[in-house]
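Presented below are the structures under discussion, each in the form of structure tokens.
What follows is calculated from the coordinates using simple rules that are stated; it is not laboratory data. Values in this document were obtained by computation on a predicted structure and should not be read as measured data. Cβ atoms are built from the backbone, for glycine too; each structure is taken alone.
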Structure P
Amino acid sequence: MRKELILLCTTTVSIAMTSCKTTGEKVNEASELPNILWITCEDMSARLGSYGDPLARTPHLDNLASEGIRFTNVYSVSGVCAPSRAALITGMYPTSFGAQHMRTLRRTASLDQITDPELLAIPVYEAVPPPEARTYAELFRQAGYYTTNNVKTDYQFHNPITAWDESSSKAHWRNRKNKDQPFFSVFNIMETHESRVWGNASKPILVDPDKIELPPYYPDSPDIRKDMAIHYSNIIRMDSIAGTLLQQLEEDGLQDNTIIFFYSDHGDGLPRMKRWTYDSGLHVPLIVKFPDKRGAGTVNNQMISFVDLPATALSLAGMGIPGYMHGQPFLGKKKVAPREYIFASRDRMDPALDCIRTVRDKQFKYNRNYMPERPYVQFLPYRDQMPLMQELFRFREENKLDSIQRLWFRQTKPKEELFDLGADPHEINNLADKPEYQDVKLRLSRELDKWIEKTDDPLTLPEPELVKKLWPPNGIQPVTEPVSFTSSPVNIGLDSQTYGASIAYQMNEAIGGDHWMLYTGPLPAAEVDSLAATAIRIGYRQSSVDKYYHSN
């Protein structure tokens, strides 16, 4: 047999799959694969009626909780969106692949509006996972799913062309051509985002500000109560949007074969909550509903990290868990024993440099401050425009903050912090120097050290040096090698010489359209007149689009 007739799987496919398959093959029959719907909101702690919040009028999500499982110990890996979403899309801790800083990609739309030199000095780069890593969306596409994302990405790397069948404001499971094809659909509801606190200030306030229970680190003032009431109002509006999606699922007759997840991308988008590793910044709601309503109305208290969600989705679909993922499945065929510890990090937030690593068990949290010389509150123009934050500044300047409220405005931080979360849920009373808690502190400190070593955490490595580590040797972004075509009378193979690259292609009359197919193995030559193909390794620049014409 001539060498050119021997077509093997490309490097891309061999990394992510156990065997070759053509575009017509399926890993499982479609009927065996559940649809999966992820409804995600922004910047919200567990402020839902089903979680016991009396002010949250969230009937749609409360009903979902009554028909599903309500998880009470779920935590983001960061108190801010981009590192958290980097973990969600990869199943890896952001500190392990350069995704920990907020943020690494500067949005072109706002670049012309930036004039502050501190903001202009922020380095711009993409996080780079190991070559074997894939977005979970690509793994589901390989298994035969139609994947959609509506609409936010913010992964700390450009959204790979191989990730989603659709990623836009119009992306929807309803757009798939084959209605029997299983889908994985993500909807990102923006209504509760931090920016909507001031952006929705003119909309009706739907809760009584006087009934809000303020955390002890906030002084009591009308402006602070108003912003918190706006946040609650946004939650009520978010619930209505989620209800519309659930209604669409019912209208389409898909409730009987769709697993539904609802969660927030991190904790509340309010000062001293968002961006921090306090529970107010990490703790999120998670509701999971099965088609058969197993576990309906139950509560699960096991500890879950965001890195566990992709592994769990793969487990529910009966798929394998890639070895590079840090997460562990808590549901499905691959379910493992519950984790004992949750890990999180805080690093640069816009121009504000910081480095905090956090570990917690069910009772205690340990923070290690690697930059204790830096104040808690630094220059952060995006946050600072919130009226609530301006009110905190006013109280500080007028010396009206009490001893608890002044803690966040200290000019230095202790090197270590230890909190008893049961007795001190707002994390105010630092026990790190108390003799009776030294054994607890030592145990958590050792667990944190093991996690830092395991994830190859760069800690305080300056970002210019981090960029060189991600893009060796000079910090210049590599370009993915273009696609090469190998043909025979039977098959056409696609490959890229960049180790870890994935390939997307268009074929025949679809060339030039918006949709790109994911290459998973040799294409039947008889079906191909022409091809357009491009390759991408996450964190690298996408290759050129090259074309191939086949004579049948």
Structure Q
Amino acid sequence: MARAQRLNLLHRLTPVRLEEQARLPVLTSPLKTPSSNARLSRLDHAAPIRSRAADEGNIQIPLWSVPLVLVVLYICLFSGLGALGLVTPDEPRYAAIARAMAETHDWVTPRLWGTPWFEKPVLYYWTAGAAMRVFGVSEFAARLPSALVALLAVLATAWTALRSYGIGAAWYALLMLPTSVAMIGFARAASPDMLFAGLLTAAMAVACEMLQKPRPGPLLRIAFGFFLGAAVLAKGPAAVILAGGATLLWAALSRQWRASFRFLHPLIIAVFCVTALPWYILCALRNPDFLRVFIWQHNFQRYLTPVFEHRQPFWFFAYILMIAMVPWVWVFCALGGRLRRKASSTNSPGLFFASWSGFIVLFFSLSQSKLPGYILPAIPPLFVLLGGEVARSLEQGGRSTAWQTGATGFIFLALAGLLAEPGLRAARLVRINDFRYLEAALFIAVVGGLSVLVLSWLKRPRTAFIGIVLLMIALLEIVNVGILPQMSPLISSRELANTILSQGQTAANVAEYKLPRSWGYGLHYYFGKEPKEWTPEMPQPDWIITTPQAALDVYDQGMRIQIVDHISPPTILLLHVMR
């Protein structure tokens, strides 16, 4: 009996269990205020964003979808990286800087033909230079970093769709994003644009995961700090502005201001600083004018003034966004109203994705310098939303998706019919002799567009959706294999430079005269040395590269020339000066 009384007394003196403590009122002294640590700890008690993945119906992904996804990723992101020579003024410059780093082993100061060049940070030069060391100096190596980070962006988008809306949304996003014009184009660009967009997408995907958890773990914090720091290394402090601005816009719309403090955790800040700052500090120590040129000229002046002559109207990015979404632009336009209603809930993941994309477009619309690649980071969150909406539509019968895919098929069919005759005529004008690939592309566009249209009419929206994917990869592979190699001499200086070098000539024997900037930079890259700019007062060179119009000026100088026009007509002429 005495033992039972002692056990009863011990039970009454035992501390209250944790689940009972949570229900007890907390008594605090009026003379003491809760510490800041206590306030910050309350931020992790509830997830600011509620995942909609549990709302997904019974969606099953067939086994054949795995090889389909692999084929889509390969053809859209990696196939044909070297089919086209380096084009535009930017690709030869960026590739030349990466090649110089690989050759000189100076991985700190970017140098364009021996001169420090501080237009962009160093990450693209590091990755492209490393690819050149492994695979050799080539267009493939120069564009491989963009393709790899495009893959990262696609996987991050699919993961975010999976965590937010379920496996159906992830699968559709995984097929839609890589087949969009934006990803196909910039995955093949030897530039920092895709690196910046892909790394920022990865950072924001981690941010969304952090907001869907009551208490983010250290792994998520390390990943967010690393990806954001790498994005700063890719293109500059705009990464912090875009990530911070998108998060604050979401916090304002959802009225969850406390949640934004999750991204100021000391671990995140430490990882970000370790990732991004060492190169900036080292480059500034070696180059005293680095901060002035890079931060002031190429960031603030570029944004606030049209000094770099990229002035466009405020609504410029509206139609750029529509082009970037092709062939899924009809899905985007049709689902816009539902996306707005879907994002109306304060804890909806759709509101976060809309804020992520909307802030980027708005921020660069206010800039005085506008280029299409600026809004590339705004594209992935739109495909998270579209993936979720297509999955929902098909789960409910797919009526809306049916007419959207049908409209896409009709556009393919109409464009093929309208462009067939002008396309063949233009091919003859630029002296393309092999019409097989162009005719094959037109044929596939007609057959594929008609098939998608019929499948939509037969109420087979899921099959019609797959038909659009197959149509895109078939057309793209034809372009990569047969059309781009034939177009390369018309828009790139690669074939022209190789022809001159194969004849034993060097840049010292070649002069350029009134060439477009893209051809001048390209020749400089492929020659490894800048050709001299010829003027009538100079001695006659052995070769002159010029335009057809400027060739008349050379002829008027009384020079005996032979036109070698089988390389890049009718855009560029190679003139052999007769002695």
Structure R
Amino acid sequence: MKKDKLMKKNTFINGALLVSACIIITKVLGVLFVIPFYSLVGEQGGALYSYAYNIYVFFISLSSAGIPLAISKIISEYNMLGNYDARDRAFVLGKKIAFIFGLGSFILLSTFAPNFAKIILGDLAGGNSIESVTMVIRIISTAILVVPVLGIYRGYFQGFKYMEPSSFSRILEQIVRIVIILLGSFLVLDVFKLSLATAIGVAVFGATAGAFTAYMYLLNKKLNNKNKFKNNVPKIKIPVSDITILKKIFYYAFPLCLIDLSKSIYSFIDTLTVVNGLVDYAKFTTNDAEVIVSMLSTWATKFNMIISSIATGVVVSLIPNLTESIIKGNKEYINSKINKAISLCLFFVIPMTFGMSFLSKSIWTVFYGANDVGTTLLSYFVFTGLFSSIFIVVITIMELFKDYKALFISLLIGVLAKFLFNIPLISSFYREGLPPYYGVITATLLGYILSIIFCFIYLNIKIKINFEKLITNLFDILCASIFMILILIAIDFIIPITTSNRLLNLLFIFLYAILGVILFFGYCYKTKVLDSIFGVEYKKILKHIIKK
């Protein structure tokens, strides 16, 4: 009985909140481990770690991104149609595809690792070596053998609307990964006195170990709950060939892959251009430029992951629910679900972004020590997390309507803007006496904003989605967030945070976060914003929590 407790289907709101909460936990763990990891490997180690990880994320996007969500969508679709035989065969075919793609990407990445290292570093000297970058890229490439298949299992559970197992597997994966990163780095550097490159090699291997552990957990969960995936109703025998299913998987996965790939391309562009851009156009030394890259790609990004986890949770829960509505052709429900999904995302990410920007100095001091560059970078950089979250939700909604030409145009607009403006904005900000790395951040924001605008225009004109409710919710959320920040600024003006002590700054963060949550939710409760976005479901969730 206990074994089946975590195998209950979830509604859209409940599933979105559950998945978001679990992903936030994994991201918070991912942020917290940075404190000891940073003290162990320093900025140069962080840059080396980011080189390997950004390349890895890019190849994960090539090898598997989109397929897990495609499987989730297909499982939900075939369940809705009652074609259970096709549903089960889609899962088996998905695993085979994921393994083949993962194996191919592993071979490609490990073979051409030296070439990627040369592209990243070029002829620069004074930082990490090409040999070190090559080594860590090859080590992290082993994770690509496991992660794609793991994603298929997560998509399978989500397609049945069982959100808890796949969500818990993320936490398990993160815990194992962090233990290996921290313990491995400590043993290599402080016990065995080996090189920094070796320590980073062990650290990036944590991705492989974590993914394998999560895979074994989901495999065991599926085997022990076979009855949950069977149907008592008679099967509808609609002849669907394996070729048809394969075409459907690729048809659904390709745009989802493009979505995920476009997100990683932003970081990939930074990895390939920022070091040389800062050196050539902003008179940075190679070492200083690598520090900025590590801040953008590794250290500051950790906080954005917490913000974007909300969007990921919304998307994971939205896909099977909205897919059913589209199949039924329920236009009113589709319109309501889309407005609610975007509103739900905005409700959490806007105040979180404002709060992190306000507390950027304390946050950076707690995690990495007092640093004016890190503080100013983070205060602006967190807004890329806000727009990235909106982009994730809106572009996924676009994909569900299967107009892939419009989807591709939206993605292309954003990526081209990022690519074309990255270097020019570095140079422009430098000439204007502003931090040149603000140009990198601005290029990212510009890319996301242009893609989002295109998506909203498309959904409104082509799909006839009415966004009046969303606009009202957005206005209310902004008012609540501004109210929260104004009160916090007033308090900070009376009692300014001037200390560089990490423990005191941690206390300030904790107190301001609690106060911010009270102010924001209090405002939303009094103005009925909670009722507008969540309906009566949030009251049921609160009662359930209180009973526990």
Looking at structures P, Q, R, which one was distance in nm of label points 7 Å out along Cα→Cβ at positions 103 and 527 calculated from, given that it came out as 5.7?
-> R
For the read-out Rg and Dmax of the Cα atoms in Å, for residues 119-246 alone, a value of 15.2, 48 was computed from one structure; give its label from P, Q, R.
-> Q
Which structure, out of P, Q, R, was Cα extents along the principal axes in Å calculated from, if the result is 68, 57, 47?
-> R
The value 17.4 for mean count of other Cβ atoms within 10 Å over residues 271-278 was derived from one model only; which of P, Q, R is it?
-> Q
Here helix-only ellipticity at 222 nm (-39500 (n - 2.57) for each DSSP H run of 4 or more, over all residues; to 500) was calculated and came to -28000; which of the structures P, Q, R was it taken from?
-> R
Thinking only about distance in nm of label points 7 Å out along Cα→Cβ at positions 143 and 239, which of P, Q, R has the largest value?
-> R
